[in-house]
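Visitor: Each structure below is given as structure tokens.
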Structure P
Amino acid sequence: MLGVMSNSAHWADNYAEKIIREKGDKELYVCASGVTPSGTVHIGNFREIITVELVVRALRDRGKKVRFIYSWDDYDVFRKVPKNMPKQEMLGRYLRQPITLTPDPYEVEESYARRNEREIEELLPIVGVNPEYIYQAKRYRASGYAEGIRRALEHRDRLREILDEHRSEPLPSDWWPISVFCTSCNRDTTQISDWDGKNTVAYSCSSCGQEERLDLENTPAVKLFWRVDWPMRWAHEEVDFEPAGKDHHSEGGSFDTARRIVKEIYGQSAPTTFQYDFIGIKGRGGKISSSSGEVVSLRDVLEIYQPELIRYMFASSRPNTEFAISFDLDVIKLYEEYDRCERIYYGGESMSESRTAKERRIYELSQVANVAATMPIQIPFRHLCNLIQIQDGNVDGVIQSLNIKTNEQDLAKIRTRARCAWNWTRQYAPDSFRFSLRPRDCEPLEIIEAERKAIVLLRREIEEKLDSHDERSLSEAIYALAGEAGMEAKEFFKLVYRVLIEKEMGPRLAGFLLTIGRERALELLGGY
């Protein structure tokens, strides 16, 4: 359970109150999310599930019992082979078949759908998300929705009227609210020819010529079209809350029609909802798409951001606000903002009463599990970027260099942040931010006599006085040494960076030398 809830006007708390107000004081509230595993589940899909999870937490903080369900729409048809998948030709042979019957191109999981499902299922607990999974293919193939399908068939004409209100062209007179996967070729290239008014439907397949009659109570082949399937499942699961993207919430969109269908056909009210906006990736336009293969996955984001930072991004942004996840220098800024939020929570920084309440609630919702009783040790991300590069990616070396005493929970977070810092510096940081120390056994650089004198002076300063310096005093000493050596400060800095990292720019020099430490600095400055 999270820490004591602040009296803040956080959006998750507002919606928790709205759910209780609209649905009444219930024994159990059902909150739902879901996606079609048509490709890699991307960070845009994650926005919906983390948005629901934050509201679930807000309800539970009010002492409410909540069932948090996540539906895998893995009985949807496979329409397009994503570009980021291997074995394109093989996958192409399964187009128009259910995703759940398409093989895993990596030959690991039981199906293509299961591969995409398992990847996100393994990652979600890392960011504190633990829903109950519902696999729609299993439900449909076990005829679990036979009654919901039959009711849709009984109200076929009314369904067509509702859907036609928002269509530029009316549905054809032979439209049916169901589709059939041919039991011979597994494709949805079928046409319904008859329904007996009870349990039997007849179809023919244009792909293989199959003709057959099916019993709704005992067939794996029949499913509802999406716009009818969604409200049917609201009724089946008694869903109280489910948000949706702005494409579904557009006027006449799927939520509008589903709201009417669940009431008129299935006799229940639509869930409380709101619209969430899309997620972008900084420096790259357009909508992320699983089916096209243009994705950034949760795994990609976890490479750069520790789990609490990912939760913080979403907890600190209103769902109906579009924002971009950055992989550039803004990564440092976001870590700094989170650390400040943490200090505010524990009283390390003062803000106005209202701002403090807001930040405290954001921090509570950003935690994967319990809020720690005492403030965790903070190691700034920027500093870790320097430390991890000095240690050439060795996280244990970074921990040893920090020389801190802490608990296992804090230590695990520092390790995770250090790994993220290494990944970011190697993959995304600008070239000016990256460096590696010159090897211990490398030959000294060829420099002129005036430069040699300057290096000797700096080496002596480090050998004799480094322990007495802080960053400010060492910086002042470096400027004085440049003058003593008869060099412009700018040229002296370039020289030292060349000797240390074979670049003309690098981290702030005084702090850099203090971080490297006496032994390593003397090794690098030796030989001159």
Structure Q
Amino acid sequence: MSGIDPRRWLREARRAMVALPQWRPMRVPDAPLLSVRDPWPGDAGRGARLLRSASDASGAEVWRALGAEAFGFSWLRDLRALGTDSARLRARALTSAFIAAHPADPLSRRPDLAGARIAAWLGHYDFFAASAEDEFRQRLMTRLLADTRALARDLPAEDMGGRALTALRGLVAAGVALPESLGFLGRALRFLPAEIGRQMLGDGCHVERSPAAQLRALQDLTEIRSLLQGAQVLPPAVLAPAIERLAVGLRTLRHGDGGLALFNGAGEGDPGLIELVLAQAGRGGRPVATLSEGGFHRLQAGRGLVLFDGGAPAPAGIDRRAHAGTLAFEFSVGRERMIVNCGAASPGGEWFDAARASAAHSTLVIADTSSAELRPDGLGRRPERVEVERQEASGAHWLAASHDGWWRVFGALHRRRLYLAESGEDLRGEDAVEATSPQPFTIRFHLHPSVTASLQQDGEGVLIRLPGGSFWRFRAEGVRITLEESVYLGGEAPRRAEQVVLGGGAEGTQLVKWAITKVG
């Protein structure tokens, strides 16, 4: 077996063993034997827009508008939230078009999309299929059973990263709703404990180090637990503690507005959905100051909150959406965001590569070069040594961090220090480049689009106004300050924003001190 990856060989062998008994009859049930219900709310407004835009019978507009994620059929939630007969008939028509147009599409059979689709079809069966004609229900159940059988054959889905739990959720849903079919539930439960262990760090942080992946994993696991409880099946012993730890990690990575911090492919998300997921997980647990293995730090004083990325990027193989944002931070005051990262864009979109770059984060950049090499399949060169020390006293927080992401290209280290006063109204920082030869650098502070900013006449500071009316002053010592355009990708659509930029040349200082303080 020289030159062969043993894990891949074993995985292919398992898939082949599942595929062997092709002679077994596939009796297609007329309907799910047990009812399951999708527990998450839809958006009636999105459902109405989908109904208006999806005017062609083939549904091609839906697939173009929603991209690959449309194959997961999560949009059924939005049509269900609309709740009209036309929404029901449109859901039925789009499903029929999908079954006819994508009989063996490799993308549609991707394990995470197949798992999401199976769970969606079963979870919304009573809405769009139960009252349908026999011919439609037979085609739906035939495709559902075929997709589930293929999904069972494709597991384990280690190459899917965090989305492997979505694949398992679909198999669990099928195993609960179709208990007589081919041992789907038993197969899912065999893989679930190992997948939880692979995706969760010991501190409860998801291995992808993305708040969005954190939310998705918790959502998948709470739904799996609900499905097992409904079927009166004893869950694996690792499930409950995994949900509890993931919930603590998710609470740690939220801002005061209830949305997510924008690290490694995360947008703000829907605060209502996030709160519902946490409620399903259980109300216990509070945010923690440090996710030590994930490398995230939460500095909170008064109404001020700093969320800081002090960890190495996700390991190779699960870093497809990883960003080069090491030592970036976000700063919010109460429910108002001030300093942010730019956010994230879908793979293949026009903003995807730009959003992953160091320049799209509130951190330092040397010579317009990201701290990690961005590749389509993940990261190449990356920070290998990231160190953080923090102290707290009398309600104030100090943090000192460094990383070596530029060592191989420039022989340089980035050191950053932060101080948040007890009042939460005084945030100070210090950024330094330590290199064998001086390097040009910029330090970027991206502003949330709800913030207004103006450069002071003396050019030595920026006046920032939050939506609630409070004013803050940004100032820095011995360095040029400019106010430049930025883009915010943390919401449903890109928005214009601004950024404060500190520029340092190779001939100037390699140490910059800055401060953000409330005025009045």
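Bear in mind these aren't lab numbers, they're just calculated from the coordinates by the rules spelled out. No experiment lies behind these values; they were computed from the predicted model shown. Cβ atoms are built from the backbone, for glycine too; each structure is taken alone.
Visitor: Rg and Dmax of the Cα atoms in Å computed as 24.8, 81: which structure among P, Q?
Guide: Here the read-out was taken from Q.
Visitor: Right, next: A value of 14 was computed for relative contact order in percent (Cα under 8 Å, 6 or more apart); which of P, Q is the source structure?
Guide: Computing relative contact order in percent (Cα under 8 Å, 6 or more apart) on every structure in P, Q gives 14 only for P.
Visitor: Work out which structure the value 0.00 belongs to, where FRET efficiency 1/(1 + (r/R0)^6) of positions 110 and 486 (r between Cβ atoms, R0 = 30 Å, to 0.05) was derived from one of P, Q.
Guide: Checking each candidate, the match is P.
Visitor: From which structure (P, Q) was distance in nm of label points 7 Å out along Cα→Cβ at positions 150 and 478 calculated, if the value obtained is 6.3?
Guide: Q
Visitor: Quick one: helix-only ellipticity at 222 nm (-39500 (n - 2.57) for each DSSP H run of 4 or more, over all residues; to 500) came out at -10500 when computed from one of P, Q, so which one is it?
Guide: That value comes from structure Q.
Visitor: Quick check: 0.10 is what I get for FRET efficiency 1/(1 + (r/R0)^6) of positions 142 and 254 (r between Cβ atoms, R0 = 30 Å, to 0.05), calculated from one of P, Q. Which structure matches?
Guide: Q
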